[in-house]
Structure 1
Amino acid sequence: MVILSTALISFNKWLMHSDRFPFAVPLVLIHMCFCSCFALLLRLVVPSLFPSLTSETERVAVDRDFFFKGLLPIGVVFAASLVLSNAAYTKLSLSFLQMIKETNLVWTYLFSLVFAVEVFKWTSVKLIIVSLVAMAITIKGELNFVFAGLAMQMGAIVCEALRIVLQALLLSGKKLDPLSYVLYISPICGVLLSFLAIALVYLPAEYAIEGMTMPSFAQLRLWAPWLIADSLLAFCLNVSVAALIKYSGPMTYLMCQLLKDVLAVLGGVLVLQEAVTYMQFVGFTMQILIVFLWSMAKTFPVAFESGLTPGVFFLLSDKGPFRVLANSHGNQPSKV
């Protein structure tokens, strides 16, 4: 999952260059079409991977309310998030955009409070304040800052946070398995993006925004092999995420996400030759630590109930999860 996610982020950034295929809407539309087709193929070949659709005991009925109140709103914000995040690649560097994404927890928490998924805690507020300070440091350190790119990325982050909360509500209510969720959401996003693509075709040139325009048929033919490869990569990532969620615990998924973020920034620096200032390094490091502490506070709420300091001491203590995990691996018998 980490390798596929990092590769897809770097691939999209490379494709969205002004000399290649800087068209966010058709890029995401192609992704959704391929994900829909391959998810349907997987449903036909290995139906056991879709218990919400095939199992008699776990089958989920998709009625009118489930579609309009659950799937459709998620499809809208998911499509908007994908388009805006890819369009932002035309304005700012991959490294900087990936650093800004770490503030996702701020908006996710705020939406969780609105939808009564979370309860208000001062520990969470303290982490949010530090996260916002870290984001400000990261923005201050950007050498080639473009406000339009930041606006696109922040819009994508807000839509993604709303999607996460709505998805949590949907999956907890209907117990929809991850792959069935992908099979439902991908076509909805594809239809919505198709309407947006048609609207962009008839949009006057004077209102066109870089990254939010439509390509010619010649450009589609020229970049078709790369678009197909990128779409296959996106589908493989969706499957790997579904498998990881199914077969691993929350701490494993957390570590994979943190590793992915670090590798994505390193990919921008080492592969794409993007410049990262010392101030951005400090801000990004702070954000990674905040995301880690936030996730630990969610995983071990009792330890963090009295504040951040007691929670950190618990993580570093002999009873902490990492010491226990290290001891459990050390006590395992060797195998030939």
Structure 2
Amino acid sequence: MPKALRFHTLGGPEVLRFEDVPGRKPASGEVLIAVEAAGLNRAESMYYQGKYFEQPLLPSGIGYEAVGHVVEVGPDVDPSMIGTRVGTIPGYSMNRYPVLAEEAVVPVDVLAPVPESYSIEDGAAAWMQYVTAYGALVPFGQVGPGDAVLITAASSSVGLAAIQIVRAQGGVSIATTRTSAKKAELLALGADHVIVVEEEELVARVHEITNGRGVRVAFDSVGGEMMNAVGAATATGGLIFFFGMLAGGTTPFPLTTFGRRIAVYGYTFLELKGTPGWEEMKRYIFERLSDGTFRPTIARVFPFAEAVEAYRLLESNQQIGKVVIRI
């Protein structure tokens, strides 16, 4: 029987354990993939802690993003897919379709191609980060030449993807990080400016960089009390896309936006699912992954047997880029 990472109680990474699970046959609209690697996401950490919007039905598997080869298809799925290498775009149920296992059944509509030139590790890091940033910055935010964009917690995989998308759109990225330890690497990875929020005053630095205008778009994964500073750093008529809760607790409405026609959106990339924009998103990202405009940054690769340590690293926030598990 294939091995899978599962948990029976809520808690930290220590609740995760390996189990043999019965193999599944793909049903209508599903495929079975032999998993080769998985990219880790903050959503999974929230999921096994019971803090994600989807509550786990215990015992539960885990895993949102994987790369592998299709080995079997459901009765209504094109059999020519068998043998092809695919990645998964997260946003489906981890209760029904966990992928951190040697084999995984997933819906066919969450599959996306992986460039042939990519390593297995790169393939596991190719989709979640870019689809998360894309919706806010391209179809909704419409970032264009010269637009200043604030990207908080920019050393995350999504933050790095946002830096690359802003550059591809001709905008100017202003990345934030807590300490100066990551500043040089963020600049090397393409950020136009980096603000160290524990050493510099965020609003003052943004206004200095933008000649007093503020940013037209803010892409914020932190929330909490920092939202007031994000609001003050956003230009009149600007947009704030709030998509994460790294600060924990509650996030107040930023009073600094009052009277300045600033729109604040609670954003998720799933807003595109089921629309023509979903396929356009996949085309946009795949073309740029293939031509080298986009390139995922891998922080560290762990063997499957060290999955618990991989999640501990994810929760430490010490990494720059994606944590990947090789199955």
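All of the numbers you see were taken from the coordinates with simple rules; none came from a lab. Given the structure is predicted, the values throughout are model-derived calculations rather than measurements. Cβ atoms are built from the backbone, for glycine too; each structure is taken alone.
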query = Taking Rg and Dmax of the Cα atoms in Å, for residues 23-94 alone from the coordinates of each of 1, 2, which one would give 13.6, 39?
reply = 2
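For the read-out relative contact order in percent (Cα under 8 Å, 6 or more apart), a value of 33 was computed from one structure; give its label from 1, 2. Please list the in-between numbers first.
On the way: 1: 33; 2: 17.
Computing relative contact order in percent (Cα under 8 Å, 6 or more apart) on every structure in 1, 2 gives 33 only for 1.
Using the calculated result -7000 for helix-only ellipticity at 222 nm (-39500 (n - 2.57) for each DSSP H run of 4 or more, over all residues; to 500), pick out the matching structure from 1, 2. Could the numbers behind the result be given before it?
Numbers: 1: -23500; 2: -7000.
This figure was derived from 2.
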task = Could you figure out which one of 1, 2 the value 33, 57, 11, 0 for P(r) over Cα pairs in 20 Å bins from 0, in percent was computed from?
result = 2
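Supply the structure label, taken from 1, 2, corresponding to mean count of other Cβ atoms within 10 Å over residues 119-126 with the calculated value 12.6. Mind dumping the intermediate values first?
Values: 1: 12.6; 2: 24.0.
Among 1, 2, the structure yielding 12.6 for mean count of other Cβ atoms within 10 Å over residues 119-126 is 1.
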